[in-house]
Structure 1
Amino acid sequence: MRVILDTNVLLSAMIRVDSKPYQLVHAWLDGRFELVSSEAQLEELRSASRYEQIRRYFQPAEIGWLINRIRERAHLLRRLPNVDVANDPGDDYLLAMAVASQAQYLVTGDKSGLLPLKRHGTAHVVTVQQMVSTLKLR
C-alpha cells in the first residue's frame, strides 16, 4: 500500500519518539507500507526544520538522517502534475503526489486544509490516528 505522510507528520515523528507519527515512520521503516515522497517534500522538510520553533527539538543531522532514509527507501517522485485544489497552495504538491503515485492514503494533521477533502484521486485523506488504526499499530 502506498502512503504519503505530510511533512507535519514527519516533523512530529522527529520531535516526539513516543508519538503516533513516530509509530507511522517506524511502520514504514519496518516495511508495513511504501512511503511516497518527492523532491518538493524533501525541500519543505529541510526548510521547515530550520524554523526556530522546530529546530530546538532536534539536531540538523537528525533531519538529514530522515531525508537520507526517504531517498533510499521511499518511492521518490521526480515529476508532479499540476494540481490546484488545496486551500493552501503550499499543500497542492501533496495532492499532486497522491495523483502521480496513485497512493491509497495521504496522512495529515491539517484540519482546515487537507482533511476536509476526505479523498483526492485514489487517496483517502486521513489523520494519523486513522492510519495507526488502519495499520493496527498499538
Structure 2
Amino acid sequence: MSKADEALIREIENQFNAAWNAHDPEAIAASLTDDAEFITVNGAWTKSRAGFRDLMARLHGPSGPFRASTRKSPEMQVRFLTPEIAILHTRFWIDGEVLHDELSQASRESVGTRVLRKIDGRWRIVATQNTDVRGGRRH
C-alpha cells in the first residue's frame, strides 16, 4: 500500500478522463477487467468490459450525447482494503453533453466509486458505481 500504488490508481482515473475526452471507447474501457461491472450515473448496468465499451461507443458515437463532452476528476480519494484491493472515490464533472432529452444536462457533477484489484502487478477496475449530484439534501 505504497504511494506508488496510489499514484498508479489515480493515473487510471486520469487515463479514463483522457480517453473520454478523446471519445475513444476502447481506451475508456481499457482499465476494466473482462468481467468488470459498471453502473453509470443514469443507471445503465454493464456486466463486462466489452459491454461497457459498446455502451461508450454508442454514447460517444456520431449521434451520441457525449460526442462533444469533456470529463475531469479534480477530487480523488484512494483507500486500500488490502495491498491488492483498493477503493477510489472521485468527484467528477462532465461538460458539453449534447442535450437530447429531458434528463440531459449541459454540465453534470457526479461522484463515483471504483473497486480496483492488483492483478499480475497491474491495477484493474473490477466494479464501478457513479451517481449524479442533485440539488437539495446532501446527507
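A value of 22 for relative contact order in percent (Cα under 8 Å, 6 or more apart), calculated from one of 1, 2, originates in structure 2.
Computing distance in nm of label points 7 Å out along Cα→Cβ at positions 90 and 106 across structures 1, 2 gives 2.5 for structure 2.
Among the shown structures 1, 2, from which was the value 36, 31, 29 of Cα extents along the principal axes in Å calculated?
Details: 1: 36, 31, 29; 2: 44, 35, 23.
Label of the source structure: 1.
Taking FRET efficiency 1/(1 + (r/R0)^6) of positions 42 and 122 (r between Cβ atoms, R0 = 35 Å, to 0.05) as the criterion, the top structure among 1, 2 is 1, with the largest value.
With distance in nm of label points 7 Å out along Cα→Cβ at positions 18 and 58 coming out at 1.8, pick the structure among 1, 2 it was computed from. Let's see the in-between values first.
On the way: 1: 1.8; 2: 2.9.
The structure behind it is 1.
Among the shown structures 1, 2, from which was the value 2.9 of distance in nm of label points 7 Å out along Cα→Cβ at positions 2 and 34 calculated? The correct label is 2.
For which of 1, 2 does helix-only ellipticity at 222 nm (-39500 (n - 2.57) for each DSSP H run of 4 or more, over all residues; to 500), calculated from the coordinates, equal -8000? Source structure: 2.
Where a number appears in this text, it was derived from the coordinates with a stated rule and is not lab data. All of these numbers come straight from a predicted model, not from anything done at the bench. Cβ atoms are built from the backbone, for glycine too; each structure is taken alone.
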